[in-house]
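Alright, structures below, take your time with them.
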Structure I
Amino acid sequence: MLVWSVRAAWRRLCSRGWVRLWGALQRRAPVLRVAVHPVDFSYPTIESSVRAAIARNLRSRAAARYRDLLPEGTPPLGGGA
């Protein structure tokens, strides 16, 4: 999972490097989750990092929702479609 931490300046700095490293280490994983929170977009360097990580990973993966990853025929949770 790629996730950024924005609580402190040192975390924002480390997050950008960690996300790049972890993404490279997980390049062969069939699924890579990207976890982004609204506050992450309050920081331009983090927003750039998020967008770059998504773009890099979409070169070798297709974007999917959770329900796209379930076996066909799995009933929806909560009655939604």
Structure II
Amino acid sequence: MSSRSEQRLTEYRNALCHAITNGDPKAAENILFKLSGAGIACERLALLNHRNSEGDTVIDIAQKTQQTEITKMLSAEKNRLEFFE
């Protein structure tokens, strides 16, 4: 992955984590679906699978902050992407 792609994913991850911690499912959905969900280098799946320095994915963060609606949305999209990968 190029450094530009990594920077883009970092920006989206930070925005998504902000939406999660603020309990804003609509913002989380909007951020996630701005990324590519198809192709060889699926940005959306990369974002969902990326682990922070503590080993947590955005799904883990949503679970830990008890954001049930966001957790379900992120998990469903990850499952959909992995199924069609």
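General observations
- Value 1.00, calculated as FRET efficiency 1/(1 + (r/R0)^6) of positions 17 and 73 (r between Cβ atoms, R0 = 41 Å, to 0.05), assigned to which of I, II: II
- Origin of the value 10.6, where mean count of other Cβ atoms within 10 Å over residues 49-56 was derived from one of I, II: II
- Entry that produces -13000 once helix-only ellipticity at 222 nm (-39500 (n - 2.57) for each DSSP H run of 4 or more, over all residues; to 500) is calculated, selected from I, II: I
- Among candidates I, II, the computation of relative contact order in percent (Cα under 8 Å, 6 or more apart) that gave 30 used structure I.
- Origin of the derived value 5.1 (mean projected area of the Cα convex hull in nm²; candidates I, II): II
Computed from the coordinates by the stated procedures, all read-outs in this text should not be read as laboratory data. Fair warning: this is a prediction, and the values are worked out from it, not measured in the lab. Cβ atoms are built from the backbone, for glycine too; each structure is taken alone.
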